[in-house]
Structure P
Amino acid sequence: MAGLRAAQKEMTRRLLLSTALELFEARGYAGTTVDDIAKAAGTTRVTFYAYFPSRAALMKALVAELDELLKRGSPAEPGLPTAPALVSVVRAGERAGFEAWLRDTSRRWPRIRPYVLAAHEAAAVEPELRELVDQWFDEVVSAVEAGLEQAGRFDPGSRRLRGFLALTQLDQLARRWMRHGWETDPATALGLLTDSWEFLLGEPHGGPAGPPPRGTA
């Protein structure tokens, strides 16, 4: 009996989450109330609050689902990056690796679209969610920084900034796609992003030519 009750509670919780996500996608986070979610789920405000103390708490649970979809688990030790695959790609510093990782990431966009848009909309009005989204982004920047550190590439003082710039470009392209679709050929867009990642994060391939040796000019 206890197992049945637990299963029923989990079903109700899942229903509230899925219903909220659908409403956030259709109406926006700010345009969706607790009453809206409860009514659409066929339940009441009382039931909603039995599972989530606030709309923001429900959004936090959706962000946790997003972590699962992206396979971003908790680090084994505090301070370790939560995106080990990205660490490996950055450590290798090869264009082919960046290209493959970015392509695979873009293939997840249709699945994660409602989560990402709702999270950013919620962050605009809920300080606690703004902090969560900022932390979420910083953790990915830390993964890039860790990859560069492990490779011993670039000046240590520039590594975090390089990660921030690379991931800001990815984040902006992703959210632009989520709102407007591809506005140019996807291969072209991802190719340009790969160019930028290779420049910011990859193994240096030469640099500006220095002055010619004496007697050769």
Structure Q
Amino acid sequence: MCTVVIDVAEPGGSRLLAVRDEDPEREWDSLGPWWPQQYPGVIGIRDRRAGGAWLAIDRDAHRLAVLLNRADVLDLPEGGVRSRGSLALESVAGRSPEAPLPMHGFNLVEVGPDAARVLSWDGQTLTETPVPTGVHMIAHDELDDPATARIARWLPEFRQRPARADGWQERWTALLAASAELDPTDDAAIIRDNRPHGYPTQSLLYCVADIGHHGVEIEESNLTAPGHWG
């Protein structure tokens, strides 16, 4: 149940905040070149168990991709389901997913120097949603989905602080900190503890990234404790 906030500029370039929710017991590695043979030049945040990435970037191609889980509309047999961990890596390598996919549902946010889009898979249908100019937010359902409590609560706040000028990282991080004043089990929280909702995941880290023709600049920050700002 991760969260992404993105500001797409006209004529090009995007700035992004991504918050990762995961089981704290599931080991992971910070941003690094963990796939030098298969994905040379790609860095990402690696899941040790499956070997894939939650977020990946290719600085030479000026691409970033980040993965958010999404509910399935079908009951998929676990024995035939493949890990979603390759999606972000394949995306920044220029190979976006194509249906049908033997995977659980996802939202894959793909960002390049000129445009951004969301590829959504619900276990049955793969759809593409271009991200328009301006500030947008996505979690486990649709882009800017008003039925997602954290989007309804915080998207207007982020839109009041567009990431178009110097200091945007500090402004968005300060807003993220303000959101963390909510209890992490609150439906409207961005820094989350999802265990009361039936998931073992908690917010572990966030990244801020600037993607454009100049390249990709990214910073990763770990939370002091799972589900808590500090």
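Annotations for the structure displayed:
- Among P, Q, which structure scores highest (criterion: mean count of other Cβ atoms within 10 Å over residues 59-66): Q
- Parent structure of the calculated result 44, 42, 31, given that Cα extents along the principal axes in Å is the read-out and P, Q the choices: Q
- Of the structures P, Q, the one that -3500 was derived from, the read-out being helix-only ellipticity at 222 nm (-39500 (n - 2.57) for each DSSP H run of 4 or more, over all residues; to 500): Q
- Which of P, Q leads on distance in nm of label points 7 Å out along Cα→Cβ at positions 43 and 203, largest value: P
Taken together, the values in this text are just the output of simple stated rules run on the coordinates, not laboratory data. What you see is a predicted model; the values in this text were computed from it and never measured. Cβ atoms are built from the backbone, for glycine too; each structure is taken alone.
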